[in-house]
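FYI, it's all coordinate maths here, none of it is from the lab. Note that the coordinates shown come from a computational prediction; the quantities given were computed from them, not determined experimentally. Cβ atoms are built from the backbone, for glycine too; each structure is taken alone.
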Structure P
Amino acid sequence: MMELAHGNEVYTWPGEAFPLGASVKQNGVNFSLYSKDATRVTLHLFASADAASPQHSFELNPSIHKRGHYWFIFVGNIGHGQVYGFQVDGPWLPEKGLRFDKDKVLIDPYSQAICFGRNYSRERAIGPGRNMDASMKSIVVDQSDFDWQDVMAPRHSLNDTVIYEMHVGGFTKHPSSGVDKGKRGTFAGIIDKIPYLKEMGVTAVELMPVQQFDVNDAPQGRQNYWGYSPINFFAVHAGYSVENDPLAAINEFKTLVRELHRADIEVILDVVFNHTAEGDENGPTFCFKGLQNGAYYITDKETGNYANYSGCGNTCNANHSVLRRMIIDALHFWVTEMHVDGFRFDLASVLARDSNGHPMKEPPLLWTIDTDPILCSTKIIAEAWDAAGLYQVGSFIGDRWNEWNGKYRDDIRAFWRGDSGTVSRFASRVLGSPDI
């Protein structure tokens, strides 16, 4: 049933399937979500990240709010900053790639901001039971208010590129960085160190993962420092903002990109599309598992257990049409909205595997990235191996792909520290690794 407008109260209309995610319109927000096998979808609107229950809930009527495999609804009189989440019901058939859990609150896979309430619990997202009061939640984002000041991207040639690999949290964390205490370990802190980067001759910074991750995704008593375990592919990690706020993080990141560009330094992102923070069959349900598990992960067709070519519990089904589209959409987002200049793909060889885990001779995703017109000016760099023995340095697909040479790194390091029997390997690496 359709809810109609009444003063400034929220109201709903049928909505549209495109674009995916939460799209801010003139009088409200359109929500669109992919789930082929869901039997029931409910959208919840929350007053804050800490809210234990929703202010408004809308159960989507399939005859009004669904076309094909997409569920959608327009909600009027809401906008930027609105906190929301979904509950999705459907069959529990792991052997068929289906792991619906009607009790779990799910974030939007196209979220551009994610919040964690004070009661957030990773453990509550594992196993049976409701977790609304302890769930992470999505936030509606309007990206239209940032001033780029007409600063242009440098576009250095690869031959002239000097890349500095950088952990955003660690780069300025220590007092010896000289950065003010309030900005240490943040995007803003890096801006203060731009003169240092220029002095070193750096032409590009490669930021280790800045996509939102769960710091609690770690052994008990520890925290996830590195961030190689994304929750989704669009949101900026809130912990790298001065305010530790998911919305503030967006503009802080954009400001960093703008000021690095002003200094003639490009920004390359280390992106993780090979696995997510949901882990294996014993891990939490945050998003993908509870929407259409088999569309997002490679699973065993008999047991339903997760393939683990990433070494991190699960493996993204990157050449499934739905996830392939999402990865391309994410890359487009980081280029068009966030103005980044390139990407280094973590365990990129995973992205060459099909839905059964077999390496493909002509992987659609990698060729799409290679030939995409929006990405044509970006630098695309593959970590050309995975955790299951697939090693493609020297043979990675495509016309534009560049490869990190792990053998160069290892052999140069071994020679430098004086290991025996390394002289010939050192010479081969300096000559450009003709053996591979």
Structure Q
Amino acid sequence: MSFLADKQTLDDLNIPGRYNNKSIYRIFDNVITGGGRKLLDDMFRYPLTDHLAINERSSIFQYFDSNPAVLPFSAESFSIAENYLTTGASATMPATAWNIVYRKLLKTVIRDNSYELLVTGLGKTITLLIAFRDFIYKLAEPGAYGPVQEQVEKIRQIFNDRRLLWLRKETDVKNIPLPKLIKYDYQLRTGCLEEMKTVIDIIYQFDVYIAVSTVARTKHFCYARALPKHKNVINISGLFHPSVEHAVPNDISFHPASNVAFLTGANMAGKSTFMKSFGIAVFLSHMGFPVPAAEMEFSVKDGLFSTINVPDNLEHGYSHFYAEVLRVKSVAEQVGASKDLVVIFDELFKGTNVKDAYDATLAITAAFSEHRNCFFIISSHIIEVGEALKKQDGSYRFLYLPTVMEGNVPRYTYQLKEGITADRHGMIIIGNEGLIALIRKRE
């Protein structure tokens, strides 16, 4: 079963988007092969829900983090070799010979360039295969490849195949005699077709491993440890948003006796950014990817749902408030179906009046808290909800992001504190910007 995260959640957290420079996907998109990018797409599309599979993938990234590597060829060289290996093969050696001789004749008679393209493709492919073979042999001593042992052994077996032993001796790829050209072309594109497919697939994998591990190393991400579902905990130290420069790190933890974090703070204090940071860490950790934190351990969950930016729906005639209600309903259905979820609500019911928002936020938060297998972060400007929850016998943790006033200028620490804050500085900010005076200004 794949990890659940709907479009609303992915958009809230800015997860997808190859062409969006600020997306989480874009942070990791440093692959150089098309197949590597497709593999990366699939990893983002289908996070995992098995702790063993998550830890296995994570261990591969950690291996390349500890053993930094760069693929020994360019994207252009690989594209030429890949195209050569996957197109134009002949079924038999005689057919291969005739195809090559015919191309050479066309070159002489009508200056057709197909023969030159074939020679170039073969030469680039041989050079790439030799470079990748040497790359594999230099990774580590035999038997010390850790989590990539299987892939490395496959590559070693392929290059030790008697049909490919000539690769060890061939160095002058620009001047290959015609008989050898025919032999090499047949072996690479027909005789060893399956072996070449395996090599290409492993290059795709290594492309992703290297790209992702490089991000972890350069951005100081950590590798989260996945635990079985029944452990039912999330512990994160030094959590930060990967797209915020000089982000302030924070710690957060959840367990059955403290499964709801009620978050308060003034506008601009960093509530939404913190909740997005948490959601991103949860999503990436279920991919087995490095996460923007100092440390993290988590029990696998069935999915992640957020409500941070809920638009109205004019097409269906929905107001903002009704759109919020429908969103909470859809999440409630998932929670009620006994799924183990992480849920993030940023300012519930801000599309209605304060009295209804208070009643609804209090009732919904209390009801969700009874599902101890799920973890919730719920933010609100209505601090009275927090005070009411304190009086209940519930599994709540109260957190706030403080504001420090320096005269009439608010300064935000972005550092989580325990408790509930009554900080409200909207009118101070309005005053500082001179809005009232601007409106009342007369000619």
Structure R
Amino acid sequence: MIGCGVMLGVSVGFLVANHLVEWLGFRKTLLVFNVLEMMGSIAAGCGVTARSYELFIIGRFIFGVGNACVVVCGVYVAEISTNNHRGSLNVLATASFSVGILLANVVGLPQLLGTPDNWQHTCWICLVPSLILIAAYRFLPESPRWLCRKQQDTGKLAAVLQLLRGRQNVDADICAIQDELEAAQKLSSQKLSIPDLFRDRFLRKITGICLLVMAAQRLTGFSAVFVYSTEIFRQCGITQALASYGTIILTALSAVVALLGSPLQDIFGRRPMLLGGLFGCALCTAVMVVFTVLTKYAACNTCQYGNLVAMTLFMVCYAVGPASAPFLFTAEMFGMSSRQSASALGYLVNVSLATVITAVFPAMQAYLMEWTFTIFTGITFILAVFLSTVLVETKGKSFLEIQSMLEDRFCAGRKASLESMISQRTDLE
């Protein structure tokens, strides 16, 4: 019930995020969501103190609505970044969530707050990130693309770009944003909603690709490995106490790999990092099945340690590509009028799949036992092969250039106008 309250709130937040950004802009929307997170944490904390589970669940629902700021954050980072650093900055934003999960696992140890008497204090700890963002709010610049589309104030747009780029001459950046806006307006003069993504043939195709990328991330089995890692460690003969620390080590490894590997998205590109990570995850889960079978039938006395190594390598493969690339692809493959709606839909699918996999994994284990991860291996491999035929490389390219590539592949009839805009901007530069 408690978990459902949070997930229901997140789903509602994803659906309203697009409208809030359209109305308030990215800065104010982030502030609104963080205030909601604070209100939810306070309500949940008061519910525990007053022994009111109704108030606690309401608080968790409100907290979930505020937690939808992740979809706004992803698009915001993509829109304020330069072409050459968009991948690295997006990975850093994604890695910060891994760091948060790591801190939550550490705080949840029995030696700290992971006891029946102390767990309620975690409600108040949730206030800390929101307070940090509120303190930093005045330093956050508005998205230059939102300013161009909504306010059309060239002076304010130039000031924001000068701050973000660290130079005075931003004429080329302004022209690029204006060209992107013009291309988006040719598709639709209004901000597109989620249903609108399926009414246009071109948008329907790239929406389907992005949803498959999001699905591939979750269908690697990461949610099952992460959530049930303690139980997996115990099945390998490790004590409960050491298994808890093993989960923390896995989370720490994932966060470190993501942080250290953040430049790789802009060095090697999004496509090879994603596909390499997916094939790596499929191989690791296949190896986990082999070692689990050998361990069960006593064919190998030390095979459980091979299982642990495979699980560790799985976390590394996941962190270097699938952890962040799907969110980056979703932010980059859509135009200005559809980017926020597409990201909201992608995040909604991602969270929904994570919830379903976490819920059904125990039943899968009960019926399939040691063969459980063959499902994830097969699906991940098939999706990786298919995505290798449809994904385009977006590294170092402007949003307009990415749109041109996509339209060349999926809707060639629109490509001429985009190529003309890119040519004119190149001449200005």
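Identify the structure, out of P, Q, R, from whose coordinates distance in nm of label points 7 Å out along Cα→Cβ at positions 303 and 327 was calculated to give 2.5.
The structure behind it is P.
Suppose mean projected area of the Cα convex hull in nm², for residues 71-318 alone works out to 15.7; of P, Q, R, which structure was it derived from?
Source structure: P.
Taking helix-only ellipticity at 222 nm (-39500 (n - 2.57) for each DSSP H run of 4 or more, over all residues; to 500) from the coordinates of each of P, Q, R, which one would give -25000?
Label of the originating structure: R.
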